[in-house]
Structure 1
Amino acid sequence: MLFSLSPLLRRLLIAVGFVSLCCLPLLIPLFRYAAGNSLFSHIFLIPFVSAYFVGLRREVIVETDSAHRWLGVVPLGLGIAALFIYLARPSSEFQDQMALAGAVSVTFIWAASLFTLGGRNVAKLLFPFLLLVAMVPFPVAVEAKIETFLQYGSAEVAYWMFQAAGTTLYREGLVFNLPGISMQVAPECSGIRSSLVLFITSLVGGQLFLRSAVNRTVLSLFVIPLALVRNGFRVFVLGEVCVRVGPHMIDSAIHHQGGPIFFALSLIPFFALVWLLMRMEKRRLSGPKNLVPSGSSSRGSRA
């Protein structure tokens, strides 16, 4: 396999392998942390997905076009700065330290890629290199803000659903006072893990199935309202079951093991949008071929 690669890709593979070997003191604790944290378990897959996309687009690499290698200085400088912070100012939060470890590793890989391929070739492979950002765990403060947004957004959607269903309730922020029971949308109910998985899936799926950058952006942004509707619908269903069946349903499997079911339901509108965007792109591609200028037929008849 290695010998079937072009010389430039072989040099890239060697450079990235050398950088990864040098970053092992950072990558080993990062992977250990990811193994014990369900939110960041995807980190193991990201390098392989990025490598797949590089191999998928290897034909776009021009062997004689390795100009602008000096751009590698930029991520190299950022990586050195992050490494200095990692070593000199240990954070009280281990997750923040792992975020720095991931940032150092990714920026060094970027630098090695730019020094090897040049700026223009890396620009042609921009997606797989940017996807490596998913190897960087969220800092604690960023994760908290995302959870808060998902909490309050999901609570708002659930409130609209309760209102539409005519359910009697009194809302106090994240607390829903329903007949016979009070429910709170806790951070664990934010659905941040499933939302992150779906967002990464939208990025990868957009690259595989869509051609337009606009459609890829639409698909990725669609994940945000979809996550809010999914989580809100889960709160709504649980509340309705507790009201109509009994308060004991708060400890049922719907609450504690129902996440995968609601995630699977959210895939229906997700894949429906993918299908719709693909059809739109096919129509745009086939449309101009079937169009005949009106003037050409009239001129032909006159001839």
Structure 2
Amino acid sequence: MPAEGERFERAMNVIIPIPNHDFDPTEVAVTWKTLHDAGHVVAFATPNGERASADDLMLTGRGLDPWGFVPGLNALRLVGGILAADKNALAAFAEMEHDPKFLAPIAFGALSAPDYDALALPGGHRARGMTAYLESARLASFVGHFFDANKPVGAICHGVVVAARARSTITGKSALYGHKTTSLTWRQERLAWSIGRVARFWDPHYYRTYRELRGEPPGYRSVQSEVTRALARPEDYLDVPPGTPDYARKTDGRHRDTQSDDRPAFVVRDGVYVSARWPGDAHTFARTLLAVMSDVQKGAPPPQS
């Protein structure tokens, strides 16, 4: 776990690109609060420069249970109470909503890598809003330049897809080529999809941003599969190794980390690149990115994974 109370010689400029709609509130707000509270200047960017809104289902948990479409009953949360943002994330989100830079984001087209010292790529899975983020050529170009500049980058969940789709202007390959990384795993994505097909039966594919086409094997369009195809070697994709301390806590999908407890989290640190799987890793992900930023400012390269 990175040391608490990192000290910086100067505030660093951080950019968090997000879609106009349906970003994950935990991954965005926890990352924002961790970096903001450390004294950094954290800006946001959206496809068109308009204020963004989070995925309401992940924010409230209402609509994630079989009775979620019934007015009145949708306030009763069972599945929603497990999968939606917890109290720590909700507190961070409520604070972030009043931040002037969140209220006035930059357009993707106005982003320039030299303007920022660090980049955070959060996730979200609801296709309705996320595809404008995941498929933005302008954002992909910016991310590719950022990796080429060897500046701190953090990507979590579907944010790793943005990094995988970005291309290095030097090699022409994925920005993740040659890096070790994790992301939302196929096991996690498949489990949430299976639960969703029952709990949210009227919208059974809510948890799949992309689904397989005819003839493609199961999981081919999953986050893990797409990210793995972008890497130099399949073994550069990392998941929690069996036998790891707190393995069950890290993989059961019910436990989330906190500011003081990183036992449920799995985060990969590879040079100045940090990756994580899902909202349950968000606190540790943000603290690790913060530690990388501190190391870079001190001129001490962070350890490889």
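Out of 1, 2, choose the structure whose coordinates give FRET efficiency 1/(1 + (r/R0)^6) of positions 108 and 252 (r between Cβ atoms, R0 = 41 Å, to 0.05) equal to 0.70 when calculated. Of the structures listed, the value fits 2. Given that semi-axes √(5λ) of the Cα gyration tensor in Å, derived from a single structure, equals 42, 34, 14, which label among 1, 2 identifies that structure? Of the options listed, only 1 reproduces it. Here FRET efficiency 1/(1 + (r/R0)^6) of positions 12 and 276 (r between Cβ atoms, R0 = 30 Å, to 0.05) was derived from just one of the structures 1, 2, and that gives 0.90; the source is 2. -23500 is what came out when helix-only ellipticity at 222 nm (-39500 (n - 2.57) for each DSSP H run of 4 or more, over all residues; to 500) was calculated for one structure; which of 1, 2 is it? Only one of 1, 2 returns -23500 for helix-only ellipticity at 222 nm (-39500 (n - 2.57) for each DSSP H run of 4 or more, over all residues; to 500), namely 1. The value 1.16 for Cα Rg over 2.2 N^0.38 Å, for residues 68-235 alone was derived from one model only; which of 1, 2 is it? Answer for the origin of the read-out: 2. Which structure, out of 1, 2, was Cα Rg over 2.2 N^0.38 Å, for residues 148-283 alone calculated from, if the result is 1.09? Traced to structure 2. Here the criterion is mean count of other Cβ atoms within 10 Å over residues 116-123, and among 1, 2 the highest value is seen for 2.
Each of structures 1, 2 was scored by relative contact order in percent (Cα under 8 Å, 6 or more apart); the highest score is held by 2. When distance in nm of label points 7 Å out along Cα→Cβ at positions 100 and 220 is calculated for each of structures 1, 2, structure 2 comes out greatest.
Computed from the coordinates by the stated procedures, all read-outs in this text should not be read as laboratory data. Source: prediction; values computed, not measured. Cβ atoms are built from the backbone, for glycine too; each structure is taken alone.
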